[in-house]
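Pasting the structures here.
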Structure I
Amino acid sequence: MSQNKALASEFTIREDFPPVSYDEWRRTVEHALDGAPFERKLVRRNYDGIDIQPLYTRDDQLGEGDVQGLPGFPPFVRHAQPLGAVAAGWDIRSEHAHPDVAVTNRAILDDLLGGVTSVQLQFDGAACNGLDADAPSWGELAGCLGVMIYSVDDLDAALADVDLVKMAVALDAGAAFLPAAALLAALWQRRGVGAEQAHGALNADPLASLALRGQLPLDAEQSFAQLAVLAEWAAENYPHVTSIGIDTSPYQNAGATAAQDIAFAMATGVEYLRALKLDIDTAARQMLFRIDLGTHHFLAIAKLRAARRLWSRIVEACGGSPQAAGMKIHARTSHRVLTRRDPYVNLLRNTTAVFAAGVAGAEVITALPLDTMNGLPDDFSRRIARNTVLVLQEEAHLNRIVDPAGGSWYLEKLTEQLADVAWGVFQETERQGGMLAALRSGWVADAIESAFAPRAKDIARRKEGITGVSEFPDVNEPRDEHHPADLASLRKSAAQRLAQSRTDASELHQLSKSPLDVAAAIKAADQGATLGQIASALGFHGEATTTVTPLTPRSFAQPYEELRDASDAWLDAHGSRPRVFLAKMGPVAHYIARATYAKNFFEAGGFEVVGEAGYEDADTAVAAFLQSDANIAVICSSDKLYAEIVPATAAALKQAGARTVVLAGAPGENADAWQAAGVDEFIFIKCDVLETLRKLLREEGVWQEAEV
């Protein structure tokens with residue numbers, strides 16, 4: 001810069017970067033695309049059928065002014081509270097499912113010391129079905145997927161040394177929500193926790209339990225009646241406790257789209273509103289929506305904002321006041337996006353989901369431990385999970401801004417579009433007769449299956465990649481060794497506890513009478529009645545039950561992880577993995593791209609990939625192949641060299657004993673000629689990766705062993 005030229009006293013970006021209209025930008029982009037269709041190259045359609053544009057401008061603004069309202073005011077898109085989490089921060093909730101009550105207690109105390117503000121207890125499979133650990137013919141459910149809590153004493157032990165005045169307790173007890181609530185209420189009374197001091201969530205949600213497990217151990221109408229009585233009791237006695245938890249995880253983990261997830265939550269909420277005998281305002285305040293979030297960051301933000309918009313609309317349509325229409329949300333990381341393989345990548349997935357939850361205004365946030373998919377989490381993974389939320393709150397100060405997404409043309413538009421699609425799915429669910437009828441008929445399962453099919457295809461073709469699993473896998477990564485709890489010993493101990501503490505409480509007889517009395521259940525629990533006894537008195541496992549085809553949970557990584565499991569089993573049995581030899585032909589610049597692609601491709605299926613430097617001709621490639629102990633050879637080079645090297649190299653590899661010769665790259669018009677020369681498979685972007693890997697593992701004998 002010349003010494004005589006002084007800097008301007010003011011910097012105005014407009015002079016250096018003049019405004020550009022959308023039309024000008026579009027013409028420039030289309031010129032750069034060189035004839036390729038703009039909509040095909042740059043516009044992406046998501047799984048709800050919403051077109052995601054590459055650029056959003058003021059023209060995409062929904063209307064004049066802030067049509068989404070203000071935080072804390074209808075339609076509550078921007079937050080249910082005027083100040084959001086600015087003052088108090090998020091309720092950071094950890095979930096606990098270790099079957100051993102003592103281990104669970106230690107984990108809870110560690111979490112509280114580490115900054116968690118509430119805990120959620122997952123009851124085991126027996127308790128969720130209204131059974132004790134020693135119930136005949138049901139023993140395999142005891143300790144399965146949850147804590148072995150069957151009495152007030154068990155719950156007291158799980159929460160030993162926990163200040164129940166300062167900390168909220170949430171329950172997840174499946175169909176046995178009322179017996180579990182009775183245990184918690186009895187514990188509050190035992191500890192001297194007053195009605196104004198108790199905080200928690202009882203999370204009664206029989207429809208979620210039905211969708212997940214495929215059955216309710218009593219008639220659905222009975223379960224709804226118990227839900228209604230519990231909600232009425234909680235509303236009258238515990239002002240800081242919600243009784244109903246609308247959990248979308250069974251639908252999310254089965255493959256539902258974002259719009260379906262919201263719609264089924266709305267349909268469930270409406271089903272419960274019909275069942276309750278409370279006024280609409282009181283009923284709405286009894287509900288906590290538990291919504292799982294994935295790793296599509298902006299979609300996750302829009303999902304929570306759209307859910308609040310629709311719930312506000314429903315409460316308003318039912319005659320509720322604006323003050324009652326603010327949706328309370330417990331957001332958590334979805335199981336379906338977490339992986340067993342390369343679990344440390346789950347740190348990033350957790351962060352993405354938690355960040356979205358905070359930006360979108362969730363009141364309660366749960367980050368799942370990174371090793372969740374491998375079994376019971378350890379101290380380290382629980383610490384990292386809670387710190388993921390704490391860093392965003394205490395260091396990034398994400399909670400200090402109310403609705404940071406507000407005003408984004410993209411997010412505002414996406415929120416509105418998602419709400420419209422979800423409203424259509426909700427209306428169709430209502431036309432099916434409501435959520436219960438839609439589950440019974442199988443319509444919900446069919447709708448989710450149809451919606452998941454395109455995503456499954458994209459996962460199979462790696463259009464939707466999974467880092468560390470289908471993309472950039474490490475086939476030799478150390479196995480994540482998780483030692484399961486000794487269920488046999490824990491079941492024996494639980495049975496002994498039950499035998500010593502179980503009493504025929506006088507209040508149990510009152511429970512079988514009408515009307516149902518929650519206070520009687522609490523008294524029975526306080527007198528020593530077990531969860532199974534209370535459930536039995538309430539009519540569990542009688543002649544009337546409710547069954548549907550359960551929704552099958554699936555993780556996105558599961559198909560690839562099954563292949564890796566098969567490879568591990570083969571390694572354990574034979575001392576080596578199935579191998580693939582890469583015939584890297586020509587100079588590095590010609591083979592490096594496709595060799596890298598092929599290495600990732602086959603390692604995603606558990607193959608060991610061998611082959612070092614590039615080979616000058618077919619003879620040198622064959623010599624290396626013969627030393628590789630591989631049955632599969634992959635030719636990797638550039639289109640420029642393929643016409644010359646493929647016929648000779650493929651034929652030579654076949655003659656040398658290669659069972660399968662693969663070419664890395666789309667063959668185009670050369671497919672027939674190269675197949676005639678000996679090429680058996682072609683791998684390229686958009687090919688069916690999963691089917692190719694399964695076929696080759698089957699030919700190796702690996703996949704059959706896994707299936708057996």
Structure II
Amino acid sequence: MAVLQKIRVKFGLAISIIIALALLSFIIDPNTLGSAMQSMSAKYDVGQVGGKRISYTDFQENVDKFTTIQQIATGSSVQNEQTQIQIRNAAWQDYLDRYMFTKNARNAGVRVGEDEMVNLTTGDNISPVLAQNPAFQDPETGLYSPEALRSFVQETGMDESGRGKLFWNYLQNSVLTQKYYDKYGALMMNSSVMPKVFVDRAVAEANNTATVEYVMVPLNYSDSTVTVSSAEIKNYYNAHKENYKQAAGRDIEYVVYEVVPSEADITAASDDIESRLAEFGATANMKAFLLRNSERPYSEHWYTKNELASNLSSDIAEFVFSGAEGVSPVYRSGNLFRAVKVTGSAMVPDSVYVKHILLQGADAKHKADSLCAVVAKGGNFSSLAALYSIDKNSADEGELGNLGWFTQTYTIPGFEGVVTAELNKPFVLNTQYGSHVVVVSKRTKPVAKKQVAVLEKTALASQETFNDYYAKANRFAAIAGGTYEGYKRAVDSTGVYSHPMNNVTEATSSYGAISQAKEITRWVFDNKPGKASNIITVNNNYFFVVALKNARKEGYKTVNDAAPEINEILRTEKLREATKAEVAAKIQGLTTLEQVAEACKASSNSREDVAFNSTGAPALEPALLGAASVAPEGQICGPVAGEVCVYVFKVSNRQTASFYTEEDAVNTEKQKAQYAAQMIVPVMMEYDNVKDNRARFY
């Protein structure tokens with residue numbers, strides 16, 4: 001033990017745990033220890049597909065691969081949150097395809113041979129995966145180009161970076177996987193055969209309609225004599241246990257301190273913007289001034305009065321369009337302060353029709369000036385575009401060079417100024433794409449618009465304010481002392497509102513209106529019921545203290561947890577039977593629905609053209625519809641228990657039509673088969689016990 005103590009001192013806790021586990025292995029059954037170790041390591045798995053565990057490291061490697069593929073496909077390395085989610089979904093789907101779907105398809109006898117793959121990638125039956133890829137389409141016709149594909153494949157062999165080969169392998173795998181989906185889907189669709197006898201029955205049921213008159217008696221939910229015993233609940237639970245599967249969940253309470261600017265912070269922001277008004281009004285370089293002093297950069301956008309009101313405020317819009325000169329007063333909206341200055345006034349159209357000739361190369365600007373002069377003298381724009389323009393795809397209304405209608409917000413970068421261009425007067429624009437000869441040939445009716453510079457500042461919490469809120473949260477956490485009981489005491493003593501939140505899952509990332517709060521979820525799932533957290537900071541603006549009340553493991557709800565739901569089901573069933581018996585007693589010997597309605601103190605209703613095999617929404621609920629389809633004509637029938645009512649009814653007449661055909665019946669069956677085909681992957685996931693733990697990490 002002295003040696004162990006020296007090792008502990010020298011190497012710390014980590015090595016002590018390893019040695020302790022080694023010592024335990026002498027006294028614990030190896031199978032038990034292995035199971036425990038597996039359980040511990042499984043916590044860090046992203047999921048399990050087809051019996052294969054997917055570690056976080058493996059999944060992240062696949063994410064990196066699909067990130068590279070996305071960059072190659074789009075030519076951009078820019079990734080927003082939505083793009084990252086799409087990449088992770090693609091990486092996960094890749095595991096589902098490889099370890100689950102393709103395996104199951106092959107087990108069903110589906111095969112995609114080598115010759116078939118050659119035909120799908122380079123033969124006469126090109127896969128849509130390749131044919132619809134813009135990289136392999138002719139830029140002039142937009143049609144699939146075998147030459148473009150061959151050129152790409154040749155280039156991948158010379159690409160030393162390996163990126164081209166990676167992308168080609170991805171495309172080939174996509175072709176293969178898509179073919180497996182096509183074949184398996186076709187297998188499902190073609191196996192759905194509707195026998196002639198079923199077709200005939202469906203046609204007859206749809207074409208036989210009836211008029212149904214009925215009295216509807218609601219269930220008496222306030223009947224206290226109808227009760228459900230615990231034994232009945234347990235028996236129902238045992239018989240329907242599969243209905244009570246649940247994901248791992250937690251019930252919590254939390255308090256949150258939002259850091260908001262104090263009155264001193266708001267006054268400081270107001271004073272700051274007021275101190276800059278003189279310079280704002282006098283500056284000769286508005287763009288540079290706003291870059292230094294405003295949260296909103298300079299914009300050359302032309303605003304109507306309504307646009308200003310919706311984008312800034314109605315007060316600002318009134319000032320700008322009042323004809324007032326100079327700088328406006330400072331307008332406050334919450335913690336936001338703004339002052340504006342009108343920088344331009346003009347009659348500006350909402351949209352303009354633009355033509356262009358795009359030139360590139362060293363002498364592009366010189367050529368653009370020459371062509372601009374030719375156009376100004378009456379040269380045919382479309383003919384010149386055909387001869388000189390690099391852009392051969394812009395041909396709106398059938399004329400080469402026509403870009404179409406532009407607005408200020410929907411335009412090519414660098415073309416924003418076309419909205420104020422003189423009509424039918426050519427000019428040259430230089431953009432990132434090259435030099436353009438531009439003509440505005442049409443425009444909507446010009447309206448009064450303004451350009452404005454906006455000096456904007458938001459009042460932010462100072463460090464002192466931040467510290468004050470942190471101190472409040474810290475005091476609460478200190479009183480709580482890390483326990484749920486202490487948390488309740490802290491709520492009582494501080495008077496802070498405690499937010500209850502049930503069934504938090506590992507996918508939960510928002511708490512109330514506060515998003516991107518996954519660190520709270522991680523704490524909740526890393527602790528046991530009865531614990532309370534220290535301060536958890538979210539978005540550097542919210543201080544949470546969380547208490548964990550209850551934890552539910554993945555699997556099945558307990559009988560107690562399911563009891564309220566089961567009690568409602570069984571009590572409703574008993575109420576149906578009780579109401580049914582009560583109605584039967586009341587209507588005994590009655591011969592008309594009017595008498596039935598009076599006896600049951602209910603109103604009568606009727607529905608026409610009721611068909612058992614309805615292709616649309618049923619006119620009656622299923623219990624009444626089924627009973628009416630076989631009831632004798634002209635006879636009072638019932639009572640029949642529905643979902644929330646008991647019915648007494650009469651079929652007053654039946655009609656036979658021929659609007660629903662055999663083709664309709666077959667098409668309806670095909671639609672059902674298509675729906676079934678859409679459920680292939682979810683059913684496979686359930687059958688293969690797929691576990692998706694991505695929410696634990698992302």
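Each value in this text was obtained by applying a stated rule to the coordinates, not by laboratory testing. In this text the structure is predicted, and so the values were computed from the model without any measurement. Cβ atoms are built from the backbone, for glycine too; each structure is taken alone.
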The highest value of distance in nm of label points 7 Å out along Cα→Cβ at positions 62 and 566 among the shown structures I, II is in I
Quick check on the output: 0.25 is FRET efficiency 1/(1 + (r/R0)^6) of positions 382 and 630 (r between Cβ atoms, R0 = 35 Å, to 0.05), derived from one of I, II. Which one produced it?
I
Going by mean count of other Cβ atoms within 10 Å over residues 206-213, which of structures I, II comes out largest?
I
Output the label of whichever structure in I, II has the greatest value of Kirkwood radius over Cα pairs in Å.
II
One of I, II was used to calculate relative contact order in percent (Cα under 8 Å, 6 or more apart), giving 22; which?
II
A value of 1.00 was derived for FRET efficiency 1/(1 + (r/R0)^6) of positions 198 and 670 (r between Cβ atoms, R0 = 25 Å, to 0.05); which structure in I, II was it taken from?
II
Top of I, II by FRET efficiency 1/(1 + (r/R0)^6) of positions 110 and 286 (r between Cβ atoms, R0 = 35 Å, to 0.05), largest first
I
